[in-house]
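Below: a set of structures, written as structure tokens.
Every number here is computed from the coordinates shown, using simple stated rules; none is lab data. Bear in mind the structure is a predicted one, so any value in this text is a computation, not a measurement. Cβ atoms are built from the backbone, for glycine too; each structure is taken alone.
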Structure I
Amino acid sequence: MDISVLGISGSPVRHGNVQTFLHHMVKSAGEPVTRREIVSLTDYDLGDCIHCNFCLKKQKPDRYCSLDDGAQELFTKIEAADIIILASPVYFMRTSARMAALLDRLRVFIFGNEAGGKLKNKIGVSAAVAWARHGGLETTHLAHIQAFMTLEMIPVSVHHCISPLGASAVATREGLGLFEKDIRLGVELDQGGLHSGRAMMRRAVELCELIRKGTAAC
């Protein structure tokens, strides 16, 4: 069974804690996953949704939005993936501005005359990295989960983790929120966070396989 995973980083920091966490998650997905890709929103010229409603009636297969920017390439990758991971740093107790801009642009998959409904029943995984253990992880997850539900995707949840809402990690030792100049990738020290990333991916693959089997049975 071929399963493809797309990880999307909403962090402006290249090769930082969010991308490191995301790489760990994608790598841990296991043998059923045959295609893995990680993209960073920093590498894309992504504008804000202007609510022009182009997507309602004027979409074409190679153009889902009126804005001529990097979004179409992202839309193509998102549409092709079976499991989509939204990974963001926690900014002011919420997801990053880059990620929020992408979420707004995903309305092309809700109302679009071409793309509408094409994310239905895909698996959505939320991932977040905070400076401190209780510094906005779950509010960041909620932003991602609300997007998944609006798109009629299936959000991943695992109870025996740091948070059942998503993969949750911290960038400081033990999540204390203390700056230590010799620690750049604190997420690598967060064993509980890394465990939550692996657990969410195992569940994501399991759900994807169940959906595939159920669709085949129909």
Structure II
Amino acid sequence: MSRATLTINSRNYGAWSLRGWLMCRLAGLDFDEEVVDSEDPDARDELLLLSPSFLVPRLEHDGVRVWDTLAIAEYLAETLPRSGLLPEDRVERARCRSVSAEMHAGFAHLRSALPMNVKARFPGFKVFSGAQPDIDRILAIWRECLDAGEGPFLFGGSPGMADAMYAPVCTRFVTYCVELDDRSQAYVDTVMAMPEMVEWVAAAEAEPDALAGEFDVEF
């Protein structure tokens, strides 16, 4: 199987890039990274939630080009069925796909009020009232999944599709010092301690603050 190429944007601000990158890493795919310049107008629009469609991540593999994070996840699960991105149990697979799709399509208030900014910290940040229901729903999803399995990840002992989809939310909760219940905090700590996440965060911290001023207006 030939080596793949994954196109991503900012590690500090690119939530969808993180999801796609994690999917590929968790699936064990051997791939090269191609980073879109943050000065590119289309890339900036996407990072600032102004783009009508997500341009990255984009995976090119064996003559196939796949974009959109969920499409990448399903492609990887089909191409690498033993990757563990999806649970083996049919019922759990359905739940995993459902909570992943809910993250994919929803939580607009959370994204706007708490934009991803991996290396920043805002202690005492006041969560916009419109974003709180999004946070409450996410925590309910996590508790439901963790209660149904043995953890420490949403669908068992190893991370998969759903954990990759919610990983950027974990970074947001850390960035904005969101107070969580003990179980949800333990899940965030587990995700942030993953070697892949440690690697991503280190790269994000080394990234220039090219868009910081523009993101400030979201607060």
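For structures I, II, calculate FRET efficiency 1/(1 + (r/R0)^6) of positions 88 and 120 (r between Cβ atoms, R0 = 41 Å, to 0.05) and state which one comes out highest. Answer by largest value of FRET efficiency 1/(1 + (r/R0)^6) of positions 88 and 120 (r between Cβ atoms, R0 = 41 Å, to 0.05): I.
Once distance in nm of label points 7 Å out along Cα→Cβ at positions 8 and 24 is evaluated on every structure in I, II, the highest one turns out to be I. Between structures I, II, the calculation of distance in nm of label points 7 Å out along Cα→Cβ at positions 32 and 160 yields its largest number for II. Among candidates I, II, the computation of helix-only ellipticity at 222 nm (-39500 (n - 2.57) for each DSSP H run of 4 or more, over all residues; to 500) that gave -11000 used structure I. When mean count of other Cβ atoms within 10 Å over residues 56-63 is calculated for each of the structures I, II, which structure yields the highest value? Structure II comes out on top.
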